[in-house]
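Taken together, the values in this text are just the output of simple stated rules run on the coordinates, not laboratory data. As the structure is a computational prediction, the values presented were derived from the model and not from experiment. Cβ atoms are built from the backbone, for glycine too; each structure is taken alone.
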Structure 1
Amino acid sequence: MLVDTHFHLDLMENMQLLIKQVKDANIGIIAVGTTPLAYRQEIKFINENRNFIKVGLGLHPQLVEQRSQEIDLFLQLSQEAKYIGEVGLDFNKDYGKSKMMQIDCFREIARKCAIEGEKVLSIHSVKASKVAIEILQEEKVFNNCKCIFHWFTGSVSERKLAISNGAYFSINPKMLQTKGGKDLICNIPEDRILLETDAPFTMKCNSVEDLDKELNRIARGICSIRNEDVISQIEDNSMRIFENNQ
């Protein structure tokens with residue numbers, strides 16, 4: 001089974017339809033969120049489909065400045081959340097003024113995850129990979145959690161540091177087209193490769209069938225770029241992440 005490890009279900013106009021369809025498809029979804037309040041709402045809709053959809057508790061770094069008051073709710077809800085994301089850092093110029101606030105927030109999240117253990121994190125690290133990795137190291141998150149770098153764009157040295165700490169990398173369709181994306185795909189261990197669509201930002205998803213086709217297209221693209229068949233390995237990697245019941 002292939003798993004979309006970074007899918008914004010709560011931002012889909014047809015969310016209820018996708019939830020209904022997914023149980024009949026041979027795919028899994030990690031539905032990352034952007035705020036703790038969104039997590040509370042989304043978890044109510046999943047109900048009997050929790051075997052196919054895992055809801056992530058998130059606090060997106062781009063929203064930290066406006067939503068910093070929600071960190072207490074995040075820390076409270078983390079006790080019940082297996083999947084954490086989207087979280088991390090974004091040092092793009094548009095979010096530079098909230099840099100220290102982001103760091104403080106991400107450190108609190110990392111510390112809580114390490115204390116509770118056995119979490120699966122989907123991590124945003126735009127122009128901030130080194131700092132994100134250092135925080136995860138300092139708070140010992142790598143020791144007892146699975147860390148997935150979403151749409152990773154860090155340097156070669158940052159990539160190697162993440163790999164040495166056991167990190168996973170989720171690959172989306174846009175990454176199949178860029179030099180940096182292709183370089184990442186070729187140079188990460190096959191047992192650390194995961195899939196993501198980051199929908200609705202990279203594709204329009206009208207149905208679970210569309211999602212299934214896109215996941216298979218990404219997997220085939222990875223095989224083509226690496227010049228080897230790694231689909232079975234990607235499925236194994238996916239189940240290692242996904243079979244931890246929420």
Structure 2
Amino acid sequence: MIKIKSSSELEIMRENASILRKILDKLVSGIEPGVTTQELDSYAEDLIHDADGTPAFKNYRGFPSSLCTSLNEEIVHGIPSSRKLESGDLLSLDIGIEKSGLFADFATTVPVGEVTEKAMGLMSVTDKALTKGIDKVGVGNRVGDISHAIGSFVEEEGYHVVKEFVGHGIGRDMHEDPQIPNYGEPDTGKRIEEGMVFCIEPMVKFDDKKVEVLDDGWTTVTASRDLSAHFEGMVAATKDGPEVLVRGGL
């Protein structure tokens with residue numbers, strides 16, 4: 001069942017999303033060659049606690065960290081480590097917070113130093129795909145409209161979406177109904193109503209093969225070991241159209 005948020009719940013979610021935005025901006029400002037993803041994770045956890053929040057990811061289903069840090073061929077759920085960032089890397093940062101009984105969650109992909117045109121093209125398409133999906137968060141539309149907008153755009157651009165992971169509803173639980181795949185048919189799925197809040201998160205890659213999960217049980221990589229990108233936005237459906245609470249992007 002998709003949970004409708006009250007005006008007071010939405011206000012708290014706006015505040016939590018704003019906190020996450022400020023935290024992620026601080027993390028991104030410190031990204032440079034030589035920094036480790038463990039250092040970023042430790043900083044993220046401190047900032048969340050400083051905001052009187054709880055890291056949403058740490059210990060969630062056994063995940064060990066407050067931040068998901070996915071490098072290059074790693075798509076999602078990368079575990080922070082002592083590995084140092086290098087110029088040319090693509091780094092996906094996915095972060096979540098729980099405060100006042102409600103969650104916020106979003107992700108962005110960041111270039112480390114100078115990256116290739118190929119990498120920038122991938123990020124650009126992923127960013128635009130997120131915008132396409134957000135634009136379909138209209139009262140009366142269907143969840144499939146979001147999925148189709150993302151998937152059809154990505155395929156037209158010559159890339160491929162990750163099909164094994166989906167966007168989701170969010171509220172008093174981090175993952176709520178509905179699931180929002182990054183591909184699908186228009187005019188299918190649940191009808192969108194005012195007060196619904198979604199996390200829309202296109203994950204885009206070059207190959208069309210199934211993804212693989214590494215031995216740590218979390219880190220998900222492209223089969224070809226080529227680059228991937230991931231942007232996530234948290235969006236409320238309102239009578240006036242989509243309200244972006246927070247989003248990753250270029």
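Values for this structure:
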| read-out | value |
| --- | --- |
| Structure responsible for 3.3, with distance in nm of label points 7 Å out along Cα→Cβ at positions 98 and 122 calculated and labels 1, 2 on offer | 2 |
| Origin of the value 2.4, where distance in nm of label points 7 Å out along Cα→Cβ at positions 34 and 66 was derived from one of 1, 2 | 2 |
| Ranking 1, 2 by distance in nm of label points 7 Å out along Cα→Cβ at positions 26 and 50, the structure that comes out highest | 1 |
| For -13500 (helix-only ellipticity at 222 nm (-39500 (n - 2.57) for each DSSP H run of 4 or more, over all residues; to 500), calculated) the corresponding structure among 1, 2 | 1 |
